[in-house]
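Just so it is clear, none of the values below were taken in a lab; they were calculated from the coordinates. What you see is a predicted model; the values in this text were computed from it and never measured. Cβ atoms are built from the backbone, for glycine too; each structure is taken alone.
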Structure 1
Amino acid sequence: MHLHIFQHVPFEGPAEIARWAALHGHTISTTHFHRGEAIPPQHDYDWLIVLGGPMGVADEARHPWLVAERGFIAEAVAAGKTILGVCLGAQLIARALGAAVKKNPCKEIGWFPIRRDPALAGSFLGEVFPAEIEVFHWHGDTFDLPPGAIPVAASAACRNQGFILDERVVGFQFHLETRPEAAASLLEHCRADLEEAPTVQSAGEIMADPARFEAINRVLHDVLTRLASRTSPS
């Protein structure tokens with residue numbers, strides 16, 4: 001299978017997603033929007049992955065490519081593509097499908113638990129997430145659920161932590177792909193986000209336990225493998 005990745009900044013890449021793809025013999029191409037690269041035709045890939053970034057979905061004046069990206073995502077959904085969005089990526093999918101994206105009541109940065117939504121039980125990811133799991137967060141915005149989507153989970157700080165639509169379009173507000181070096185890169189470039197707040201951890205707290213990254217990466221592999229089983233190569 002061929003995965004195409006939308007990357008928005010140089011310091012927020014596919015991380016463990018790339019390792020999973022290599023382990024399973026899948027190929028990857030990338031549109032680096034921060035380099036001004038072009039979007040490919042819809043027929044050039046099997047699976048679209050939309051990564052995170054520090055910008056918001058409404059920052060179109062500063063990042064005009066957001067308009068084309070959102071339109072492409074809507075076309076990919078209509079074309080029946082498999083799509084995974086992470087953080088900003090999930091927000092872009094939600095917006096492309098007509099859902100609101102807005103400021104969350106607070107920033108959520110660091111390791112905090114999410115609680116599985118009961119509606120997830122009947123989906124193809126129903127057995128992936130336990131009733132509660134600690135995941136990595138780095139966001140200040142949130143989204144409403146797209147029409148017809150199944151909610152994935154909630155946290156104490158953020159009601160909508162993910163969604164599934166048509167068993168092939170998945171958005172996660174949280175990060176399962178983050179490895180220690182990826183978190184260190186975020187801390188280097190976005191340290192100003194670490195304000196004093198109950199839902200924002202310090203750099204030391206974020207990097208304290210490498211086993212946390214290994215745990216979320218295992219869940220990611222399960223998610224990606226299940227999504228791959230539902231994806232037909234072009």
Structure 2
Amino acid sequence: MRAPVLIAVWLLLLPLANAQTIRVCYDDQEGAVGEVRFKQSPNHAVLVQLEQQSGVHFEFEGRSWQRCMAELRTNVWDGAVAMSFLPERQVLAAFPMKNGKPDAQRRMTLDTYSLYRVRGSNVQWDGRHFSGVHGLVGVPPGYSIIGQLKEAGFRLDTSTRLAEQNLRKLLAGRIDAVALLTGEGDRTVAAYPEFASRIERIDPPLVTKPFYLVFSRGFIAANPDLAEKLWHALPAARTAAGL
């Protein structure tokens with residue numbers, strides 16, 4: 001290879017070599033399958049656009065959501081993907097804020113939580129009131145919907161983190177309903193014939209929430225300007241990702 005060509009290749013690679021790497025964890029429910037699904041998700045699409053617009057490089061690692069949050073609190077990770085806001089989560093992560101509140105304009109995505117039931121059951125949700133729930137409601141540990149369900153007076157089973165296992169509990173009659181992120185729940189129901197024929201989602205969703213790219217307290221202390229730059233670029237990144 002001639003020297004001018006080598007120099008040209010080197011110049012093309014230089015921005016990548018100098019790009020700051022930001023290590024983030026995401027909620028991984030299914031190991032290698034979960035990684036594939038994450039890379040097909042709207043969250044990943046937004047981060048790919050954010051990389052292109054900002055010049056940073058994201059390094060992703062799947063974790064259970066509880067472990068992701070625990071490790072974020074101890075600065076194992078620079079950030080986490082798609083966290084909804086709860087006041088108590090500000091101890092472990094920094095959110096994009098405006099006037100003391102999370103700035104939904106600088107979110108990653110909007111997502112919903114939905115309730116799933118066995119077809120033909122009496123479990124109901126009309127957007128304001130629940131009925132037909134006499135036993136436990138399953139919900140993965142660490143999910144922000146837990147607080148809303150507790151306020152509604154439900155007894156919860158938070159011992160199972162995988163959507164598939166929660167839905168199997170539902171079919172076995174161990175719980176009356178399951179609360180899941182809607183995309184996660186729909187994908188899991190569709191992936192198993194026994195679920196698709198016997199389980200259904202109840203509409204409307206339980207709640208619609210903005211989900212944020214958050215940064216660890218250690219990262220935000222060392223890189224406040226970079227964090228603001230990335231948050232500021234998110235609306236354009238969402239648009240470029242088709243969201």
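Which of 1, 2 yields 0.15 for FRET efficiency 1/(1 + (r/R0)^6) of positions 105 and 177 (r between Cβ atoms, R0 = 25 Å, to 0.05), as computed? Checking each candidate, the match is 2. From 1, 2, which structure was helix-only ellipticity at 222 nm (-39500 (n - 2.57) for each DSSP H run of 4 or more, over all residues; to 500) = -12500 calculated on? Derived from 2, not from the others. Across the set 1, 2, relative contact order in percent (Cα under 8 Å, 6 or more apart) reaches its highest value in structure 2. A value of 20.3, 76 for Rg and Dmax of the Cα atoms in Å, calculated from one of 1, 2, originates in structure 2.
I have 15.5, 41 for Rg and Dmax of the Cα atoms in Å, for residues 25-160 alone, calculated from one of the structures 1, 2. Which structure is it? So the calculation was done on 1. 1, 2: which one has P(r) over Cα pairs in 10 Å bins from 0, in percent, for residues 49-96 alone, as calculated, at 29, 58, 12, 0? Going label by label, the one that fits is 1.
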